[in-house]
Each structure stands twice: as structure tokens, then as C-alpha cells.
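Since every read-out is calculated from the coordinates, none of them should be taken as a lab result. Everything quoted here is computed from the prediction, not taken from an experiment. Cβ atoms are built from the backbone, for glycine too; each structure is taken alone.
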Structure P
Amino acid sequence: MTYIVHGATGAQGSPVVSALLAAGRSVRAAVRDTSKVEGVDAVQVDSSSVESLAAAYEGAEGVFVHLPLGHPDAQRDQALAIGAALKEAKPARVVFSTSGYAVDVEGDSQDAPNVMARELAASGVSYAIVAPRLYLENLLLPPMIAAARQGELSYPLRDDYATSWSSHLDVADIVARLLTSTEVSGVVGVGALPGLLGSDLAEGFSEYFGTSVRYTAITPAEFGDMIRPLFGEDASAPVVASYEYRLGQPDEEIDQARSAQALLGVQPRSVVEWLRAMGI
């Protein structure tokens with residue numbers, strides 16, 4: 001049986017493909033352009049078309065879903081199309097990654113991740129929702145990693161802001177586990193427990209680089225100045241807003257009871273282990 005992976009050539013889909021292949025599973029990449037896929041079977045899909053998606057899902061053992069970056073309305077339309085396709089095709093299992101957004105299956109929020117979560121709950125298909133917080137890969141932005149190599153790791157979080165950081169590799173491991181086993185359903189939190197402070201991140205970089213790296217908390221506006229040349233104004237604005245929101249929050253730790261550690265016995269990589277795996 002085959003597992004369908006959305007965004008199989010992207011930052012999150014690609015490691016999911018690798019994790020499934022390492023587990024000896026058959027994988028089919030669901031992508032817009034099959035010419036960009038190497039090493040696995042691929043199917044072209046239009047994520048706004050219920051017919052296209054249902055055809056791809058038909059007979060699948062499992063489907064991995066995450067919503068690509070884009071306009072909120074387009075993301076919401078994709079969530080609705082995917083939900084309708086799941087109800088029609090009825091694959092054996094679906095795992096959805098929130099990509100860091102908070103979701104409440106019982107709520108009524110109209111943002112795309114929450115719409116997707118409710119569509120899954122109403123689909124009649126066995127499902128799990130993987131809920132990471134912040135990605136360690138965020139620390140690899142060119143200006144940020146360059147400064148870290150020179151001894152300063154900067155990020156727009158307070159010194160005392162504990163966060164359940166995780167990597168795309170951690171998420172992929174848990175997605176593969178949840179796709180190939182139905183022992184756990186519902187929301188599964190992914191990330192470090194206890195949460196990591198900026199100083200903990202810097203300590204990991206210091207150990208890996210073999211030199212002293214200090215953490216410096218910068219403002220969301222300063223972070224915006226850093227990422228705007230990379231992503232543009234439209235893409236950067238909501239990111240900056242999310243860090244402004246965090247200024248008023250006490251922390252960003254996952255719920256211990258619903259964590260991958262408690263539910264699956266899976267620990268996320270340490271900062272050093274992640275840097276080593278990434279070959280930085």
C-alpha cells in the first residue's frame with residue numbers, strides 16, 4: 001500500500017518521504033510538477049480540485065497533509081478541498097501538520113489550519129494532527145546563521161521565553177510513526193520539554209561550533225528588517241505580527257499529556273543533534 005505525501009519536495013514533505021522510505025514504505029509524492037520529483041513515484045495534483053485530490057487519495061494507506069504558504073483565503077479553500085476529497089476517497093489514515101499554528105478541533109476559528117482540523121474530524125477517516133511550535137530551521141536564515149558563526153545568535157523572543165522548539169526532521173519522524181500506526185489519534189504536540197530558552201539554543205550552537213555563542217533577543221521589527229529582503233513585505237508582515245503577539249505570552253510549550261514524548265515515547269533531537277543531522 002502507498003502513502004501519499006503533499007509537498008514532497010519541500011522543507012517538511014521531503015523529510016517525511018525519507019522517513020517513510022527508511023521504514024520500508026511505498027511513497028507517492030503529490031505535487032504540482034512531477035518533473036521536480038526524483039527517487040519516488042509522483043502524481044500531479046491540483047490542491048484546489050476535489051476531483052484531482054480524491055483521485056490521488058484513492059486506495060492510499062495514508063496521506064500526509066500540510067498547507068503550503070499562501071494567501072489565507074487560498075489556504076482555506078485548499079483545506080476545504082482536501083477535506084472533501086478525504087470524505088470521498090476514504091484513505092485508511094491521514095496525518096496533518098499544523099506547521100506551528102494552534103488548532104482547536106472544537107472551536108470555530110476560520111483560519112486554514114483550524115478549518116483543516118475540523119474537516120479531518122468530520123471526514124470519518126482515522127487521523128492525527130501533529131502540532132509543532134517553532135522550527136529550529138528558522139535559525140538557519142542566512143544572516144542569522146552567519147552571525148551565529150561569529151558568536152551571536154539573535155531571535156525575536158525574550159530571554160525568559162521558553163519554547164518547545166523542534167525540527168522538520170522531528171516532525172517527519174512523528175508523522176511517519178502516526179501514518180504507519182493508528183494507536184494514537186487526535187492532536188500530538190511536537191517539541192522540547194521543558195521548553196528551550198534562547199540561552200539553551202546558544203549553548204547548543206556553542207557546543208557544535210566549538211566556540212562561544214551568546215543569545216541576543218531582538219525586537220520583532222528588527223527581525224522584520226532581517227527577513228524582508230529574503231521573503232518580501234507581504235510574506236514578512238504576518239511573521240512579524242506573530243512575534244509581536246508572542247511578546248505578551250508567558251511561554252510556548254506543548255502540553256506534556258499530549259506530547260509525542262508521552263504518547264509515542266519519541267524525544268526530539270537536541271540542538272546539537274539537529275545541527276549535526278543538518279550538516280551545518
Structure Q
Amino acid sequence: MDKPQRTMKTYTGLISVIFTTYNSPAWLEKVLWGFSCQDDQNFEIIIADDGSTEETANLIREFSATSKIPIKHVWQADDGFQKCRIMNKALQEAKGDYVIFTDGDCIPRKDFVAEHRKNAEPGYFLSGGYFKLPMDISSKISQDDILKQNAFDVDWLVKNGLKKSFKLAKLSSTGVRQKILNRLTPTARTWNGHNASGWLKDLIAVNGFDETMQYGGQDCELGYRLSHSGLKTKQIRYTAIVVHLDHKRGYVSEEMLKKSDSIKRATLKSKRTYTPNGIVPGQCSTD
């Protein structure tokens with residue numbers, strides 16, 4: 001006798017999209033153009049601003065004035081690289097029961113939100129990736145290139161100087177091939193800050209991001225706690241697509257990396273599900 005097929009209801013409610021930015025208005029504008037032309041329009045945008053100047057605030061105000069998508073600007077004063085802190089603040093502003101995280105340097109393909117919605121499932125979080133572009137192409141991409149989806153077209157990218165490689169399969173795969181590649185990819189199913197999503201209640205239950213961490217594995221550490229709490233992961237690297245715009249990382253230090261790595265290793269070793277340094281400070285897990 002055949003086993004009954006599992007049926008999964010698609011989440012139909014509001015989705016909250018959260019991404020960080022820091023003094024990169026040109027890149028931020030391109031990301032906002034990407035979200036403006038999404039096939040799925042039932043979402044809000046929450047920009048987690050880690051201390052940008054008024055230039056960024058002005059851009060967001062101007063874009064919000066004509067945007068059909070609600071945009072919230074959550075800002076904190078510049079105190080060095082404090083991504084986890086501003087992400088937790090943004091998370092507390094989310095109105096959707098489901099949350100997508102990406103970055104302010106990642107332009108989403110027009111089906112990005114729709115793919116996250118389609119694959120959302122209770123008991124899971126979704127793990128995606130990105131396609132990294134060199135600086136010359138990152139700078140060359142215009143509003144028109146985003147609205148017409150040239151920025152995701154392999155022929156257009158190669159014509160504009162991108163070297164051919166097997167990685168282009170991320171952009172060119174469709175249908176059954178996407179599903180097969182998602183299953184076969186050796187890449188770990190981690191929580192990736194540039195492309196991941198999960199249920200708001202699950203993120204709150206682990207107390208969000210660990211604010212003692214700075215650059216280096218802070219997103220993965222959150223994913224470890226989600227996994228330790230019993231959640232499973234689905235890979236969507238070949239279906240939910242973003243292109244990553246190039247930039248320098250002058251804010252990264254060796255000390256920062258070592259500290260973050262130590263916290264990440266401790267989370268893995270202890271199998272902890274909760275951080276006392278998150279949304280609610282100084283609390284212990286109720287497990």
C-alpha cells in the first residue's frame with residue numbers, strides 16, 4: 001500500500017524582509033530596486049541600519065515615498081560593527097509571522113520572496129546562498145538592468161565581463177534541475193545572513209542574535225541554536241537567488257574573528273539553544 005503524500009499549506013500571511021546596511025547608499029538603492037519588482041508583493045522591508053549617516057536616511061525616505069512595499073528604517077548610532085544588535089532591533093519591529101534575512105549588498109531576483117514563501121514549512125528554516133559579482137559589474141548594474149532582470153541573466157553577465165564557471169548554474173538552473181542541485185550540493189545547510197528565512201516565533205524562542213558577536217559566523221551561530229532546538233533545514237541555494245555586490249571589509253579585525261569563532265565553537269560544543277545576550281538581555285533559557 002502506498003504511503004500517503006504529505007500535504008503542506010503555503011503560508012499566505014505577511015512576510016518581513018530584514019537586511020542590514022552601513023553607509024552604502026548606492027548598493028542599498030540597487031537592493032531596493034530588486035525588492036520593488038518582486039512577483040510576490042505581500043511583504044514589508046525592515047532596513048537594519050548600523051549607524052549610517054543622513055545620506056542613507058534621505059535615500060530611504062525618498063524611496064519610501066513612492067514604494068508600494070512598506071519600508072521601516074531601524075537605525076542605531078555608529079559604535080563599530082554591531083550587526084547582531086541592529087538585527088535584533090529590526091526583528092522586534094517585524095509584523096510578519098515569517099521572516100527573510102538578506103544583506104544590503106544582495107540584489108534579489110524577482111522570485112526571491114515567492115521562493116522563500118513556497119518553501120516555508122513549520123519545523124524548518126531555509127538556507128540559501130548568493131552569486132558573487134566582481135566590482136566592475138557590481139558598479140555597472142543599473143535600475144533598468146534590475147527591473148529587466150539582466151543582472152541575473154548569464155548571457156548579459158558574460159557579455160559584461162563575467163568569467164564562465166560552473167557556479168553560473170545557480171543563475172541558469174530551472175525546474176527539476178534546481179531541486180536536484182539543492183539536494184546534491186555539498187554546502188552545509190547553515191543559517192546564512194545573506195539569504196535565510198524562518199518563523200518569527202522560532203527566532204524569538206532562541207533569543208535572536210548573540211550581541212557579543214561581531215563579524216565572523218554570527219549568522220551560523222544563530223542557525224546552530226535553531227538546529228539544537230529541534231528545527232530542520234531545507235536548502236534553497238538554487239531556487240532563491242541573490243547576486244552579491246562587491247565591497248571592501250575594512251571593519252574586520254583578527255581579534256573580532258577570534259572572539260566570534262570562540263562563541264560559535266562554544267555553542268556547538270554545548271548544544272545550547274538560547275543566548276542570554278540577545279533580544280532579551282540577561283535571561284536564561286527556560287529549557
Structure R
Amino acid sequence: MKTIDTLVEDLYNIFKQPQVVDEALAKAMGNGIADIVKLRLEGREREQYLRMSNIGKPDRQVWYDLNSPPADKEELQPQTYLKFMFGDIWEQVLLTLCEVAGHTVTHKQAEVEIEGVPGHPDAIIDGVVVDVKSCSQYAFKKFENGTLRDDDAFGYIAQLAAYVEALTPGKEGAFLAVDKSSGALCLMKVSSEELVAYNVREEAKRKQAMVKGSIPDRCYPPVEDGKSGNLKLSVGCSYCGYKFKCWDDVNEGKGLRTFIYSNGPRFLVNVEREPDVYEVGKDNNWERS
């Protein structure tokens with residue numbers, strides 16, 4: 001019987017020679033992808049309750065997610081929705097390939113709960129709870145090198161800890177990550193000791209009480225933008241959909257100022273020296289500063 005330790009090698013090996021693929025398995029993957037496309041295109045209401053997928057996120061972000069009107073959240077761009085859809089499709093494909101490679105895959109998107117907080121883990125592979133992640137090259141390195149432990153702004157490990165507690169308490173878990181640009185795979189295992197340390201049952205109860213109270217402090221302080229004297233949002237804040245609402249009192253009450261650099265937007269909370277790049281204007285047009 002195969003174990004998860006050879007999963008990546010076995011996934012690569014199935015492409016080295018022709019495989020006999022069970023027709024029912026292939027059809028199930030196709031139906032799963034069709035369901036994903038249908039759900040993503042139809043859209044759905046934002047779920048106004050705490051879930052395992054956000055149990056590890058910062059308090060203020062979760063508070064906004066569960067208490068604020070939809071208008072407070074930054075509208076996602078079409079390409080972002082497309083990216084999310086492809087991420088879901090990657091999950092379907094990879095879990096099917098795991099079965100083709102001879103590994104045991106169960107509990108796909110099973111309904112679980114901890115202290116009343118629901119969740120849907122991706123799967124159990126060879127007895128190990130696994131969360132599938134499709135990543136950019138930069139994010140993939142964090143799974144490949146294990147540095148996610150030091151830089152986990154999205155609370156992925158806490159989410160995995162909740163899934164493990166619900167399905168296989170006291171055991172290890174793992175991330176199966178794929179680099180979307182290269183197709184490279186890696187498996188990042190997380191020990192039972194690491195997962196237990198998150199104490200997810202107590203965190204679930206604390207989060208539930210937190211969202212019923214007043215808004216928490218900001219999740220991260222601003223950081224220096226080089227030697228300019230300007231202050232910008234931290235990485236954790238810059239990816240949050242509530243950043244414009246959360247920081248609407250900065251820059252003398254005018255809110256965040258967004259400057260477009262070659263490596264992407266930079267959100268400034270205080271401007272001492274005007275950047276010599278395009279700034280997003282009040283009418284959503286580009287303005288040269």
C-alpha cells in the first residue's frame with residue numbers, strides 16, 4: 001500500500017508512460033469541474049458566518065467579513081475570479097491524479113465542524129488530511145522550503161489544523177502545492193505537535209465571541225517604504241479586501257493613496273515624498289504624480 005511520502009514522485013511518474021484511467025474516475029473529475037465552473041459563473045451570496053477557512057485570519061479582517069456590508073469590501077477584478085476558478089479546478093485535477101497514481105483519496109470536501117464552526121477539507125490522502133494549494137512561483141517556495149511557518153498571512157496552517165482536529169485529531173497534516181506557472185509539485189507535511197499548538201477549538205470559541213463584539217485593532221502596523229519617509233501597508237494588509245475601509249482615516253482623512261510601481265500597486269498611509277509614478281485618481285483614472 002502506498003503512503004503519502006511518495007505522493008509527489010508517484011504523481012510525476014504517471015506522466016512518464018501511458019496510464020489506464022478508470023472511466024468513472026475521469027467522468028467524476030469532469031463533473032466536478034463542470035460544477036465548479038457553474039458555481040463560479042452563477043455567483044453566490046457572501047457567507048456571513050465563521051468558517052474554518054478564515055479561522056486563522058487576523059481578527060479585524062474576520063470581523064469585517066462577518067459584520068460589514070458588501071459595499072465595504074473592495075470589488076474583485078474579473079481576472080481574480082478567474083484565478084479562483086482555476087484554483088478550484090487544479091484541486092479537482094490533482095486529487096484525481098492522486099488516485100490514478102495509486103493513492104487512497106477519501107473525504108473529498110467532507111462537511112465537518114469544530115465548536116459549531118463548519119468547514120470542507122479538500123481530502124484525506126493515505127490517511128493524512130491534505131489541503132491542496134495552487135500557487136504563484138513566490139508562494140510555492142514557501143511550501144517547498146517550509147517557510148510558510150514564518151509567513152502565513154492567510155492563516156493556512158491554522159485552517160489545516162482545524163481540518164485535522166475535525167477528521168484525524170492528534171495526527172499530522174499536509175499541503176499538496178502546485179506551481180501554476182511551471183507545474184512543479186511539493187508536499188509540505190505539518191507535524192501533529194505543530195498543529196495541536198494552534199489549539200483550534202479554543203481559537204474557534206474565541207473568534208466566535210470576538211465577531212460579536214466591537215471592531216478589533218488593525219491587524220498589522222504600516223511599514224517604512226524604503227528611505228523615502230513614506231509609510232505603506234504591510235503585505236498582510238495590502239491583500240485584504242477591506243483595506244480602503246480600514247484605513248480611511250489616514251492621509252489627513254483622505255484615505256489610502258495608491259501608487260502603481262513596476263512590481264504592482266503600493267498603498268501609502270502617509271506621504272512625505274511624492275512618488276514619481278502613476279497614482280490612482282479619484283475618478284479611477286491614472287494620474288501622473
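Miscellaneous remarks
- A value of 0.70 for FRET efficiency 1/(1 + (r/R0)^6) of positions 192 and 224 (r between Cβ atoms, R0 = 30 Å, to 0.05), calculated from one of P, Q, R, originates in structure P.
- The greatest value of FRET efficiency 1/(1 + (r/R0)^6) of positions 64 and 144 (r between Cβ atoms, R0 = 30 Å, to 0.05) among structures P, Q, R is that of Q.
- Answer label among P, Q, R for the case where distance in nm of label points 7 Å out along Cα→Cβ at positions 136 and 256, calculated from the coordinates, equals 1.5: R
- Source structure (of P, Q, R) for distance in nm of label points 7 Å out along Cα→Cβ at positions 40 and 240, computed value 3.6: P
- Parent structure of the calculated result 29, 21, 11, given that semi-axes √(5λ) of the Cα gyration tensor in Å, for residues 152-263 alone is the read-out and P, Q, R the choices: Q
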